[in-house]
Every structure is written in C-alpha cells, then in structure tokens.
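Just so it is clear, none of the values below were taken in a lab; they were calculated from the coordinates. What you see is a predicted model; the values in this text were computed from it and never measured. Cβ atoms are built from the backbone, for glycine too; each structure is taken alone.
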Structure I
Amino acid sequence: AVFERLLPAWNRARLDWDRQAREASGARALQEVEAAAKALREGADAVDPALGAAVERLTTEARGLHVAGRRWYQLVADLNEAVRTLGLPYYLDPTVYVFKHGDGLRRHFRMRTYRVERVGRFRAGGDDFAALHVRRLDRRGPDGRRLLGFSRDLQRFAIVQVDELEDFEGSLFTGAAHDPPRCDEPDRYEAQGGLERCGELLAKVVDEAETGLGEGLALLTERHELQHQIDGPHLAMSGAVLDRLAGRSEGLQNRVNRELSAYVAQMTAPQVAPRLGLIHLVRFVLNGDPRHHLYHVAVIAFEALVDRRLTDSDGVADLDAVVAAFVELSTLGDGALRVRAAEAWSDLYGGGLPNVEILEVSRPPDGA
C-alpha cells in the first residue's frame, strides 16, 4: 500500500497543490497534501521505522514548493537507500515536471514510483553494472515520458520500463497484422514503401517469435542502457558524428554520439534477434524529422553497418539507399549481424566493443 497507493497519492496531491498554490483553492489543496503525507508516514512507519524516518524527511522538506533540485534528488536517494536496505522491490525516480502557469512556466519536482520485477547484474571492462526491469505504479501522465529505458551517469544501474515495452510490443504486433504489414504509420508518402519493406521483416520476426517480442525487446533495451552505463559521460567522440554534424551544437553532437553507441551496441545482445534493432532504427529515418537527434543516429548507424554513404551532398538520407541497406542487413543471420554490429561499433569508436558478462538475474519478492 505504501508504494502502490500512498506514495503516488502524495505525489499527485503535491502536484495539484503546486498548480493551485496561487489560486483561491490553494489552501484546500495544501490540506490534501498534509493528509496524504500523514497517511504515507504512518504507512511507511508501520513497515519499518527506518523507512518511516526517510519518508518523514521527504514529506517535511517537500512542504516548500521551491525545494532545491539537488536537495530533492538527495531526499529521494535517501528514500531509495532505505528501500534497498530493507530489500523492498521498489525504485523511486526523481524528476522535474514543467507545466504552464499563467504566462510562464513552472518547475515541479516529483518522482515516479516503480515496482522492480527483475534485477540483472553484469560485468564489463572490469566494472560491475546492474539493470532494473521495472513497472510504473503511479499513472503515466502528465510528464509525457515514453521511454523504453533510461540511464543516468550518477547511478550505476540502468532502468528498463516493462510497461512501455508492452505498449511498444503491441504497436509492433499491430503493424505486423496490417495489410500489408508495416513498421509504422507513414508520416509522409515517401516513407510508405520503406515502412512496408520493414513490415515484411517485422511480420517474419513476429511469426518466428513463439512467445512474443516482449523478452527480446527487454534484452535489447537492457543492452542499450547498459552501454550508456559502460560509456559514461566521457565517451570518445566518433569521427562519423563530427563529420555529419560539423558546425552543429556541442550538445547535439554529444547526444547523437552517446545514442549512436548504444543503438549499435544493442544489436550485439545475445539471445535476441538483432533484426529487432534494425526495425527500431530504420523507423527513425523513414518517419523521422531530419532535425531530430535520432534521425542522425540512425543514418550514421546504417552507414557504419553497410560501410557506405547513404546521404546526398547536403546530408539528407536517400530513403531508397537506406531501405536497400536495411534489406541487405536483414538477410544476415543473427550471428553475422551481431558480428557486423560489433565491427561497426569498433569502426565508429576505435578499440573493441566491451563484452557484457551476465553475473546474475533475480526476481525480488513481494514488497510493502
């Protein structure tokens, strides 16, 4: 009840209060926050006094709407530490939600509440890492994040979002069942043919998957997020990124560079069809916005995988050339495609792609 009901209820009450704080109804909203906080503290204390103390600090200091960002993250980190110490299967992710208020924007610090369904422990390059497969317990709005997974440089673990993967799997099944099959709803006429060629592969992958795509998508996402952990914040800049994005902002270059590493590396994951990675990537080009960082990621990735240029002199992707590269790669066996991806990563970043060793996979017990 603490994590599945009381904590999300307090979170929502704080957001409602923040929205109404300068309105006539703000006092009533504050009363609801205090009531939710009291119920949360009592519930946490009943589980364990240490958990109750962490919740007490959180709810007390969060009475101020303008709690400092660093302090908010530390309060949530302290609560997570109490959760881990007690062996409870939950993870609380601190975040900031930006919403309109009057003529301006307001920042609201909040958290997402997750139940941990699986924990993987790994070793790569002599370092240990972890991945948490989680299911969100609070409602998935209004923060708008629809990520299959995420990773932060300050945390030695990656997050795989099971419910988002289920939604993505459903959309792929819908595309595979379409007549003709397609990987996505085309946003422009020029993309239709390519998305249908992609759909042919998608339908084949779906037919071959005896137990659905969920586990494969989870392993693919896990390897992607682990690569972010392995790379850290100081990943060497790929020459291919600098060539394509010469003169563009350093922020865009860094973002493309880091995502490129992860999207290519994920296709080396064992026990999952790497063609799923191709399906994921090609959609970013065929239906993508040339201004978006994932468009650049996909173009560079396909050029590295087939070792040839797929763009015109202005850097715009030749969709026919991209589709031809996609089809060429899709004919490779799983093992050959994994090798090709590892070679492409090495060409992009130099050196060998670190091997990821699975140390342990466990499922936590039921919690509070």
Structure II
Amino acid sequence: MFVLVGFCCSAAFGQVKNNSIRGRVRLALDQGSVRSTTAGSSVEWDCVNKALTRKCIVYHNDQWFEFTVPVPGRYFINVSAQQCTDNLGVQAIVIEGNPCEIATYRILRCINRIRREDAYIQMDSLRPGISYLVNIDGFLGDACDFNIELASKAHGFPYQETQSDSTYASLVQQQRAFSMRWHADDRINDWQSFRVYRWFGQGQPSLIREEVVVRNAYGKPKFDYQVADSLIKEGLYTYRVYAVEREDFGLVPLVTQQVTFLTPPPVRKAPDPERSVKIALPFKDRIPVDIIVYDQKNDEKKRTTRVWFDPARSTTLDVPMGDLLDQGIVKFLVLVANTQSQEAMEFYYTYTGGRFVRE
C-alpha cells in the first residue's frame, strides 16, 4: 500500500520531470533537502480525488516525490526557503491509498495553508515497508520555489498554530513599550526552553528571545516567564511563544498575542466605526474584477464578488465588511483579481478600535 502526502504550491519556470507520478523524486532520510518548483506543472486529474479535498484545497498544478522510513516512529517533512511570486505559501494533503487508484484514497491530513516561514509537518506512526508519496500544488495558483526534505528532526515552525488551552498569558502596552508574561502548564517537564518570535505585518519572523526552562536543585521547574520589547514602527505586531521539546522534536505553540502601535491622533470626536475598506487600484481601463475575501484566521473563503472597476468614476473600490464583522471576524485577506489579465493583488487587514488597519 502507498500513503500519499500532498503539498500545494506553484512557481513559474520549466516543467519538472516529477510532474508525473512516474517521474517522482525520492527523498532520503536526513540526507538534505531537494530544491524544487511547481512552475509549468499540470494536474494529473486521474490521480487526485477532488471529492475528498474540495473543502480544503483547489488544485492548480502538481508534482511528486517519494520516500520510505527505516523503522516505525515519528518523522518530519520540512519545507523551507520558499520564494513565491504572490507570497501566499503552500498547502499539504496526506492520503493513504494506491497511486492513481482514487477509490482507495483515505485523507490523513489536509493542510490548507503553510505560509512563507520555514515549516514542518509532523508525521507520527509511519511504518517501514510503505512508500509514501508527496504531491505539491499551489495555494491560489501562487508560484513558489522551495526546499523539501525528509528528516528525523523538525526545522522551522509547526504548520498548525493551535494555541495551548492550558497556558495563559497577560500583556501590558504603554505606547511603544510592550511586555508579556506567561504561565506554563505541567508539560514543562518535557521542555528545555521557550522561544519568543515577533512578526511585523506580513513580514518574516524574528527571534527576540530564548529562555531556558529554569529548574531548582530538586529539578522542580519555574512556571512563570516574561519578555519585553519596543514597538518601533506603526502597525500590527504578532508575538508567539513556543516551547522547545527536550528531544528537539519541534516547537509546541503556546501563546499568540497581538498589539497595534498607532501614533495617537489629535483629541476629537470619535468617528463612526468603519464598516468597509477602501482599496486603491492601479488599473487604467474599465474592467471586471473579482473581489475574494478570506478569514485570515483559518484561510476560509467567505465571499466572492465580481464588479466593474471604472477609473473614470473612481480609482478606489469600497468593499463592504459589515456582515463579516458581525460574524466576529477581525482579520481579513482581500484578493482583487483582474479577470482579463489574471493579475491578482492581495491586501491584509485587521479590524481594531473601529478601524481597518492594513498589515
């Protein structure tokens, strides 16, 4: 039996030999990464089961890899050094079944998005004697070059940023000064340190601190930790605390906190809360455009609207968001696609203090 692991990304160069399952490239355990690109690839429609994955991904192109493991246990598929035309990142699917025999497929994982950061997919209970296949295809047709490897150690961030329910944190912000405290749970006995990363807007992460787990002479750990930072520019900052496992099996997501730094405006009557975003577009001609709105929290598509953009009347689009705000959504990705040229632009917003803040 085969088990298929499918990734989704795309790029913009010549077709690779592993565009076909028959030309799949073998990944050797702990032998380094393979550089690849999905550019020019096509979908082997006879080898994918859209009915099983329609709620998770849309196929654009694909290519294939293969690997086996020597002994049962936990392994990692590491994806790194992504270079993507639209900066959207990659996706992944894990399927058990025989290649191209779609009736035998069983979905083990469906990962709707792995962003641009180096990331890993943890694969537990893999078995020797089984060929595992890796298929790569594109998130919203983004064009990506990337490295991929099979490893016994994790590299990068876990693809799934699920915050721990048993770790709590508090933060204090005074203009540019920011501090955060967190209290670990009993799993701390399995951890060797904490790492705190900072994201600014849609930029790449920065490690701002690593704190070793403190233990007393009897081996009892300290549970409370803190970090401080300075907010340099106006915008949205995201801080994530991870625990590092003793066996270096990867990062455990614990806490995610966001703060916004804005220069205080002059004291005046508070404006009415915004209910829409205004997007300036560079198009010179009257054209139909598609406006696609996603919930950033889970990359779920919420709405697709086609409108006529006429720069002679206005160079901005007014995109209503009130119904989505009423659903409790506060982080948005708005894609504006030129239906004639297929050119697409992305706009990220966070709704805070009655305003849409572009990231």
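Out of I, II, which has the highest value for distance in nm of label points 7 Å out along Cα→Cβ at positions 91 and 147?
Working: I: 1.1; II: 2.6.
If we compare distance in nm of label points 7 Å out along Cα→Cβ at positions 91 and 147 over I, II, the biggest value is for II.
If log10 I(q)/I(0) by the Debye sum over Cα atoms at q = 0.15 Å⁻¹, for residues 179-338 alone comes out at -0.98 when worked out from the coordinates, which of I, II was used? Intermediate results must be reported in sequence, preceding the final value.
Numbers: I: -0.80; II: -0.98.
For log10 I(q)/I(0) by the Debye sum over Cα atoms at q = 0.15 Å⁻¹, for residues 179-338 alone, the value -0.98 is produced by structure II.
Given that helix-only ellipticity at 222 nm (-39500 (n - 2.57) for each DSSP H run of 4 or more, over all residues; to 500), derived from a single structure, equals -500, which label among I, II identifies that structure?
Values: I: -17000; II: -500.
Corresponding structure: II.
Of the structures labelled I, II, one was used to calculate Rg and Dmax of the Cα atoms in Å, giving 22.6, 66. Name it. Mind showing how you got there, number by number?
Details: I: 22.6, 66; II: 22.6, 75.
Derived from I, not from the others.
Among I, II, considering only distance in nm of label points 7 Å out along Cα→Cβ at positions 43 and 283, which has the greatest calculated value? Display every interim value, and only then the final one.
On the way: I: 3.4; II: 2.4.
By distance in nm of label points 7 Å out along Cα→Cβ at positions 43 and 283, the leading structure of I, II is I.
Once mean count of other Cβ atoms within 10 Å over residues 51-58 is calculated for every structure in I, II, which label goes with the largest value? Show your work: numbers first, answer last.
Details: I: 20.0; II: 15.1.
Comparing I, II, the top value of mean count of other Cβ atoms within 10 Å over residues 51-58 belongs to I.
Going by distance in nm of label points 7 Å out along Cα→Cβ at positions 19 and 251, which of structures I, II comes out largest? Numbers along the way, then the final one.
Details: I: 2.7; II: 3.6.
The maximum falls on structure II.
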